1. Between structures 1, 2, where is distance in nm of label points 7 Å out along Cα→Cβ at positions 34 and 298 highest?
2. If helix-only ellipticity at 222 nm (-39500 (n - 2.57) for each DSSP H run of 4 or more, over all residues; to 500) computes to -13000, which of 1, 2 did it come from?
3. Out of 1, 2, which one gives 22.6 for Kirkwood radius over Cα pairs in Å as computed from the coordinates?
4. Assign the value 1.1, calculated as distance in nm of label points 7 Å out along Cα→Cβ at positions 26 and 170, to the correct structure from 1, 2.
5. To which of 1, 2 does the computed value 25.4 (mean count of other Cβ atoms within 10 Å over residues 122-129) belong?
Structure 1
Amino acid sequence: MKTKAPSLPLPEPLIGAETGSFTEFTVTQRMPAIARRVIAENNFPPHINEGLENLAKQLPSGYLIPLSDDTGIDVAAWQKYLQPYQGNRWIDVPWFFAETYFYRLILNITNYFLPGAWQGVDPFQLQKSQGLKTSLDATITLCTQLTDWLSHISQKNQNLPTALTTLLYFALWGNRADLSLWSAFESDRTRFDIATQQAHILVDDVPNLTEFLLNSQPAQIVFIADNAGFELICDLALINVLLTTGIANQIQLHLKPHPTFVSDATIKDVGDTVDFLATSGDEKVANLAQRLQAHLASKKLILCEDYFWTSPLAFWEIPDSLQNQLANASLLLLKGDANYRRLLGDRHWDFSTNVADIVSYLPVPLVALRTLKSEVAAGIPPQIVETVAKSDPHWLTNGQWGMVQFVFPPASRNVRSETAT
C-alpha cells in the first residue's frame, strides 16, 4: 500500500531556534542534561564520556556531529536522513530530527552496536530499573483491582465497560512517568487519581472508544507503545483484559528496536517488566505475569520492532511493509507524546485542526492516548484551548493535560462499516 502525506497543506516543523519555546529549552538545556546523565549513571570509559560531553557542549549553539560507522542496520538510512542538514546547527534543524538523531548518536558514541564490552548496553537502564522499583506499590494496587475485575467480568457483564474504561485512563496517565521529562529518582509520579485527572483531559473519546470495542467483532489491534516502567505495566494490564475477555483476538505490540528517548520501551524492556511482575512477591502481580506469558506463548500477543519507530520520519512516510501491517488491523492504538508528534509530523498545526484530516492517509481507525509534553496538538476545540491557556500557561508541555482522540480517517470508513455490523 502506498503512503501519502495529509490532504491538508503542511505547516512548518518545530525547530529549536524558536526563541522562548519548549523546543529551544529542550535542545539547549534538556538534551545536554540527558547526555551528562548518561555519563553519571554508567561506567563508560573516558573516551566514551568525552564523546558524550562533547555532544552536550555542541547542542546549545554548535553544529550537528557526524555519525561514525557502527554495525547498526540503520546506519545507511541515517546517513541519508543527515544529508539535508549537514553543516547546520542543532537548533536550526527540525526538532523531531534533532531529538531522534541525538538518541541515535548517544548509542553511536557508547558503542551500543559495536562488538565489545559495551555492545547492547542500554545507557538508560538505571533509570528504567529504578522506575520499575518505585512503581511496585502502584502496580500491586492496579493488579489487585485487575484480579477483582477478571474474577467477575464477562463480555455481557456490566463490570467489563468499567474495567475497560478505567484501564484506558490508566494507560493515558501512566505516560506521566516518562523518564525523559522527570527523573525516576525525584519523586514517585506513578500515583494518580483517575477521577481528578479526568478534569485535565482536553479531548476525551474514551466512551466512544469503549463502545466501539465492546460492540465490534473481536479486533486485531496494533498497539504502538511508548514508555517502559509503570506506563508499560498499565499498557500490559489493558492488553491482558482485551485478550482475556475476547475483545481482541490478537494484539501486535510495536516497540522500539533500541533504547531511545530515555524510557521508550523495547522488546527487552517487556521481558524485564514481565520478569519484574513474576518475581514481585505479590500473588496478584505474579498472576498478571502468568497471563501475559500465556498470551505470548499462544501468539495472541506479538512483540514487534521496526527501525521506522526510531527514525526522524513522519508517520505518513511509513514503509509500505509496515503500512500493510496497519491495514490488516481493526484499530491502531498509539501511545505517548513522541508517537503523537510523529503522527502529526511534529508541525505547527492550528490546535483546532481536525485530526482525521491530518491522518487521512491511515487505513484504519485510530486512537491516540497522549499527555501533552510538546507544543504540537490538533483536534482541540478553540474554546477549550482558550480556557486552559488562561488557567495554565504551560499546558502544552508540563504533562498535566491529556487527550484521548478516537478518529476514523476517510480511508478507514470501510473498516467502520464492517465493525459496526
Structure 2
Amino acid sequence: MLQTIPLVFVLIGLTLYVVLGGADFGAAAWQATTRDERLRAHAHDSMAPVWEANHVWLIFVLTVLWTAYPEVFGSIASTLSVALFLAGIGIIVRGFAYAVRSGASTPRQVRGVDTASAISSVLTPFALGAAAGGIASGRVPVGNAAGDLWSSWLNPTSIVVGALAVAFSVYLAAVFLAADAARADEPELVAACRTRALAAGSVAGVLAVVGLVVLRGDARPLFDDLVSGGGLAAIIVSALFGVGALALVARGRYEPSRYVAAVAVAATIAGWALAQQPDILPGLTIQRAAAPDDTLVAVIVAVLGGGAILFPSLVLLFRLTLGGMLGHGEPADLAPGRGVAVAFREGLLARAAVALLIAGFGLLTVAGGAVPHALGVASLLAFVVTGFLAAAPALAR
C-alpha cells in the first residue's frame, strides 16, 4: 500500500494539470483562430489570474515521480526526451508570449504573439499526450534511453492520445471562457464560446472512440484490460460524464459542465492506471519501482503537509477568479458573541491538525506493519482536512 500512495498523488496531479493547464493551452489556441479582438482579449484576460498556478501541477507530478519512482522517471525522461523537450519548449514559449502580449503596441504585434502562443499551446499538449501514449502502449522499456527516441512517441497510439489531449484542451477552454463571458454578461462572447465548446467536445468524443479502435490494433494488452474489470468501469464513467458535459454546454449550464468534464478526464486517467497495473513500465511493477520506505514516507508527509498550506490558497484564488471577485473581497462581519466561539473553534482545529500530523508521521516512520501504516496515512489525510478548515475558515463556511 505504501508504494502505491505516491502514484495516486501523481495521477491526481496529472488530472489537475490536464484540466487546468489544458484549459490554459486551449485558451491560447482559440486566440489565434479568431479575428474577433474581443474574443482574443477575453481569452487572454480570463487566464490572467491563474495561468501560472495551473502549471504548478506539472512540477508537482515530476517531483513526486522522480523522488518516489526514480527508475521510472529516468526511463521515461531518457526514452521520451524528444517529446518532453518539445513540450518544455512549448511551455516556455507560451509563458513568454503571455508575458509580452501586454507590451505589444500594434494589432500586428498582438496577432504575432497570439500565433506563437497558439502554436506552442497545441504543440505542448500533443507532445505530452504522445508521451503518455508511448508509456501506455509499452514503448518505454526500463533503462536509460532503452527505447527508440522517435517511435516511442510517434506511433498510432501516441498520435491519437496527443490529438485527444489537444481536443480536451480546446474544449475545456471554450467551456471556461463561455462561463466567464456569461458572468460578465457578454451574450455574443457566450454564443461564440458555446459553439466552439460543442464542436471541440464532439471532436474529443470521436477521437476517444477512434482511440479505442487504434488501441485494439496497436496495443492489444492495454485494450483488453481497458474493456474489462476496473478499466471498463472507468471508461463507462468517462463516457457518461463526457456526454453529460456536452449536454450541459448545449443547455447553457457552463459552470457545472466544468466539473462534469473534469470528472470525465479523471475517469479516463483512472482507466489507464487500472488497465496498466500492476506494471508501471513493461516488466516493472509498482513495488519494484518504488523508492525505499523512508523516502516514500518523506514524500507522503511532504505532499500532505504542503497540501495543507497550498491547497487553501489555490481554492481561494480560484474561488475569487470564478466569482469575479478577485481584488474586491471584504471581510465578513461577525455577529456579536460569535468572535470568541469562532476563534475557539479555529484554535481547536489547529491543535487537532498538529496532533494528527504528529500521529501520522510517527505511525509511518516509527511503527511497522500494514495496519499502523494505514492508520498513519489516515491520520495524515485527516490532518489535511482539519488543517484546511483551520487555515481557511472563511472558505470552509
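1. Working: 1: 3.8; 2: 4.9.
Comparing 1, 2 by distance in nm of label points 7 Å out along Cα→Cβ at positions 34 and 298, the maximum is at 2.
2. Considering all the candidates, the number was obtained from 1.
3. Numbers: 1: 22.0; 2: 22.6.
It must be structure 2, since only it matches.
4. Details: 1: 2.9; 2: 1.1.
The read-out comes from structure 2.
5. Numbers: 1: 20.8; 2: 25.4.
It was calculated from structure 2.
Where a number appears in this text, it was derived from the coordinates with a stated rule and is not lab data. Predicted model, so just to flag it, every value in this text is computed and none were measured. Cβ atoms are built from the backbone, for glycine too; each structure is taken alone.
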